[in-house]
Structure 1
């Protein structure tokens with residue numbers, strides 16, 4: 001039986017998949033373009049927009065934020081949260097300044113059932 005996932009988890013999985021697909025397309029476009037011309041910043045910006053990578057990145061960021069918010073609300077009902085409230089709140093507070101903490105929270109949020 002498949003585990004039940006929240007809307008935030010499903011949206012994150014969908015956005016992550018789209019982002020990874022767009023990253024592969026961008027990578028291929030960069031390789032093709034590099035054979036014909038120098039890949040300058042201007043060229044790279046054009047490729048990022050043309051391949052939809054920019055939009056996919058923005059969608060992934062929004063999905064991550066929604067997942068983090070959902071996990072924060074959901075976690076408050078757990079006994080572990082009540083026992084470690086300050087430490088957990090510090091983790092969520094430091095998300096914007098610590099990319100590794102953000103990644104850990106996202107990974108943990110995907111494991112919540």
Structure 2
């Protein structure tokens with residue numbers, strides 16, 4: 001079991017959980033009330049994508065971004081309950097683009 005530091009708060013990362021432990025249709029979840037990130041058990045079948053390990057990392061990045069938005073105060077303070085701080089679109093954008101952004105930072109030596 002791993003943990004990750006999110007702005008001073010330790011979040012437990014639990015992988016390979018049963019679907020029933022997540023919101024319906026979700027492959028991952030972040031529960032700020034118990035500081036836990038859960039990732040569903042992924043098994044390759046004919047309907048799944050080929051590279052499940054890469055997808056699992058993407059889901060984990062997505063949930064970590066949710067935790068950062070929550071811990072930084074942006075989760076509930078972004079206009080209303082459906083505000084951008086809880087937006088799946090902005091969370092996905094950050095999670096998907098962050099490896100490219102970090103590589104650019106490394107290349108430019110500005111980390």
message = If relative contact order in percent (Cα under 8 Å, 6 or more apart) is calculated from each of 1, 2, which structure is the one that comes out at 19?
response = 2
remark   = FRET efficiency 1/(1 + (r/R0)^6) of positions 45 and 93 (r between Cβ atoms, R0 = 30 Å, to 0.05), calculated, reads 0.35; among 1, 2 the input was structure 1
key: Label whose coordinates, when helix-only ellipticity at 222 nm (-39500 (n - 2.57) for each DSSP H run of 4 or more, over all residues; to 500) is calculated, return -26000 (choices 1, 2)   = 1
remark   = Structures 1, 2 compared on distance in nm of label points 7 Å out along Cα→Cβ at positions 13 and 53: the greatest is 1
ask   = Of structures 1, 2, which gives 13, 40, 35, 11, 1 when P(r) over Cα pairs in 10 Å bins from 0, in percent is computed from the coordinates?
value = 2
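All of the numbers you see were taken from the coordinates with simple rules; none came from a lab. Only a predicted model underlies this, so the values are computations on that prediction, with no experimental measurement involved. Cβ atoms are built from the backbone, for glycine too; each structure is taken alone.
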